[in-house]
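In what follows, structures are represented as structure tokens.
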Structure 1
Amino acid sequence: MLANYIPPYDATVVTRIHNADGIVLGKTNLDEFAMGSTTENSAMQITRNPHCLDRVPGGTSGGSAAAVAAREAILAIGSDTGGSIRQPASFCGVVGMKPTYGMVSRYGLVAYASSFDQIGPLGKDVGDAALVLSAIAGHDPLDATSIHDSISEPQLGSVGAPLRVGVPKEYSGAGLSASVEACVSRAIDLLRSDGCSVVPISLPHTEYAIASYYIIACSEASSNLARYDGCQFGHRLPADKLGDMVTATRSTGFGPEVKRRIMLGTFALSAGYHDAYYKKACAVRALIARDLDLAFQKCDVILGPVAPTTAYRIGETIHDPLAMYLGDIYTVVANLAGIPAISVPCGMDHEGLPIGLHIMGKARSDSVLLSVAKRAERVLHDSGEWQAGEEI
């Protein structure tokens with residue numbers, strides 16, 4: 001839809017990177033309109049995982065994660081709607097962070113689901129991610145959802161013992177691969193040995209997170225993508241009648257996954273179904289946020305896996321959308337609640353595929369979260385489980 005579109009202005013994050021003397025090398029590949037978890041839904045080409053070329057790099061921001069993992073770029077930025085920075089970071093063995101919602105301006109970001117979307121950094125280690133975040137974060141009057149908190153470069157490593165680490169009981173069991181569970185458990189044990197207090201917690205509405213997320217996200221996508229009608233900008237197919245032109249433009253300009261999510265969202269918002277689906281999903285979203293508020297009364301951060309498995313084989317989930325959606329089970333919670341979360345490499349499986357440790361923090365505690373992530377990175381490095389910037 002936007003293959004030949006040249007934006008007339010820079011996004012705020014790009015402007016801030018330039019102001020910090022950063023050099024933008026180019027654009028990376030992603031799933032079309034940020035819809036997908038493998039980057040196989042790109043309107044351009046498939047991106048491959050640098051650790052294993054027959055595996056996906058994750059998505060949506062798979063191109064950014066692959067570029068950092070392959071040393072094509074030192075740093076990258078991506079967008080995270082339901083895990084689209086953290087999951088590819090996990091699959092590619094790099095660090096990826098979703099900041100608190102509103103911490104980074106979305107001005108210039110192509111909208112998918114506006115109440116979830118957040119721009120964040122990817123880097124080979126936590127220090128690099130913190131450097132990018134310090135440059136791009138801050139209030140922006142051009143973004144109505146931008147919060148007024150400012151963030152300076154975090155004092156990494158400033159969080160000392162006793163650090164209370166929450167481990168949800170819902171983040172184990174069915175669907176979680178043995179290698180991922182063992183690797184994450186090992187990371188938690190190492191933090192316990194480093195003086196952290198591990199606290200069992202519960203997030204009882206986790207099982208409804210995927211359903212709630214996809215109903216709301218697809219509903220917002222249905223609204224946001226209505227602007228691509230061939231009349232204003234982007235792809236256009238000529239026709240004698242307006243209705244025919246819009247139909248032809250959208251039919252050829254959107255890929256299968258984008259069409260699927262537009263139709264799901266339109267159905268959820270339609271008369272007679274709004275209360276049964278969209279309104280109920282919003283109520284579940286509030287319950288999930290409450291679960292997290294209660295959990296953070298007992299702990300400082302929440303730890304778990306980023307994804308149930310390591311990187312999929314190319315083509316493995318492209319014809320099974322439900323399996324692809326379920327891969328976001330651990331990451332969508334942070335987007336539903338608007339809290340910051342980060343993926344830190346914590347090891348590899350028997351095939352040499354990276355595994356990420358997922359750390360979530362309280363809203364607006366981005367600096368604290370980065371400090372905890374840096375501590376986890378140090379502990380994992382000292383143990384030999386993972387070395388930041390490990391060569392491929």
Structure 2
Amino acid sequence: MSIRKALSFAVYFLAYLVFSIPYVEKMFFKKRKKVVGFAFDYFSGNIKYLYQEMKNYTGIEVYFVTTIKEEAEKLRLFGVNVYYYRDVKKIPLFLTTDVWVTSNGPNYIPFRGIRKVIPFYKGKRSSKWVDVWHAVEVKYVGRDKLLINYDLGFVTSRFFKQYYSKKAKISDKIKITGDARTDPLIKRNWDRKKILQEIAIPFDRKNIFYAPTWGHEKKKAFLPWEKIDKDIKDIEKFCEKNNCNFLIRMHPLWYGRNPEEKKKLDEKINQSENIFDLSVEKYPDVQRILCITDVLITDWSSIANDFILLDKPIIFIDAEVPVKELILKPEDRAGYVVRNKKEFFEKLQESLDNPNLFEKKRKMVRKKLYKYLDGNSSKRCAKEIIKLLKKSH
């Protein structure tokens with residue numbers, strides 16, 4: 001850590017200690033409304049769509065806090081009530097927030113680390129915590145352990161409530177609401193042309209979207225068959241033949257763990273007219289990408305469980321299971337499962353030509369994954385948070 005960063009953190013820490021004193025806190029920050037804070041790196045997913053639902057609710061103030069300064073600066077231009085998580089001036093606001101909403105655990109809440117070393121203000125203080133999570137889960141990653149310290153957790157169906165209730169005694173905390181981020185996929189009220197313009201890809205082509213999961217602490221190739229140069233060359237040839245765009249969004253954690261593959265991939269994408277990088281840093285909101293996608297390619301990523309709401313083809317690469325336990329069974333994959341490059345391109349062609357294949361299987365899996373298909377999940381989530389606000393204080 002540089003001296004400048006160390007001094008900045010020291011100032012922030014001291015300011016936190018001062019504002020933590022109850023008398024000082026009340027003197028500097030007088031609340032007139034209940035306050036709900038949304039915390040993550042990027043303004044996306046359930047965080048984004050639930051914030052947008054609640055921002056105009058009477059008697060409630062909502063804001064988004066991010067660990068990325070550039071993200072805060074960008075979002076202000078779009079009218080988002082956003083703060084950098086180490087903004088000293090906002091410490092009184094952070095300390096008196098009634099409900100914290102997170103999608104990737106509590107470490108994005110300001111002072112999460114600092115609170116551990118302050119004996120008289122450990123843990124949550126007087127705030128309530130709500131977990132909206134970031135996925136309709138395929139893999140078990142310990143969400144039940146996280147929910148033990150939360151007041152509410154949202155799931156999409158009875159299947160997931162039963163699963164987590166068996167893992168831990170948290171059934172009273174779990175509410176079946178659906179996920180706020182799936183509302184636009186169900187309502188389909190997007191402007192395809194506008195999204196294509198924003199992403200800057202050709203209009204007159206079908207879009208193939210490749211979005212795999214990460215390697216879970218292991219190195220992972222771009223595709224599991226040949227070297228990246230040959231794979232990209234074959235994809236390029238397929239796209240030219242079928243007049244397609246190939247959109248790539250590797251998992252955010254993949255890039256840091258596979259720097260050599262990333263470098264090669266970037267070089268190939270820059271040389272291509274048919275292949276496009278839609279990484280999370282460039283396009284945080286994956287829902288908008290799904291809206292313009294004709295065929296999804298993935299492996300064990302939960303993105304398939306969002307895309308299934310659009311009732312379009314999904315191709316699953318039968319890669320090695322990256323975790324010890326799956327929540328969904330391999331047979332819950334509603335689409336072609338391919339094991340080599342030959343199958344990959346054959347089934348991709350069939351999916352473009354016959355998008356209604358697996359329609360019955362997709363319907364069956366949707367029933368397991370989702371209780372609600374009405375596009376009102378954000379309202380149900382907001383209703384539960386309001387109930388929690390009424391219980392606090």
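Every number here is computed from the coordinates shown, using simple stated rules; none is lab data. Computed from a predicted model, the values in this text were never measured in an experiment. Cβ atoms are built from the backbone, for glycine too; each structure is taken alone.
Structural remarks
- Looking at relative contact order in percent (Cα under 8 Å, 6 or more apart) for structures 1, 2, the greatest value goes to 1.
- If Cα extents along the principal axes in Å is computed and equals 70, 48, 40, the structure in 1, 2: 2
- Given 23.1 for mean count of other Cβ atoms within 10 Å over residues 45-52, calculated: source structure among 1, 2: 2
- Source structure of the calculated read-out (FRET efficiency 1/(1 + (r/R0)^6) of positions 173 and 357 (r between Cβ atoms, R0 = 35 Å, to 0.05), 0.30) within 1, 2: 2.
- Answer label among 1, 2 for the case where P(r) over Cα pairs in 5 Å bins from 0, in percent, for residues 85-132 alone, calculated from the coordinates, equals 5, 22, 27, 22, 17, 7: 1
- Identity of the structure behind 0.30 (criterion: FRET efficiency 1/(1 + (r/R0)^6) of positions 269 and 325 (r between Cβ atoms, R0 = 30 Å, to 0.05), calculated), options 1, 2: 2
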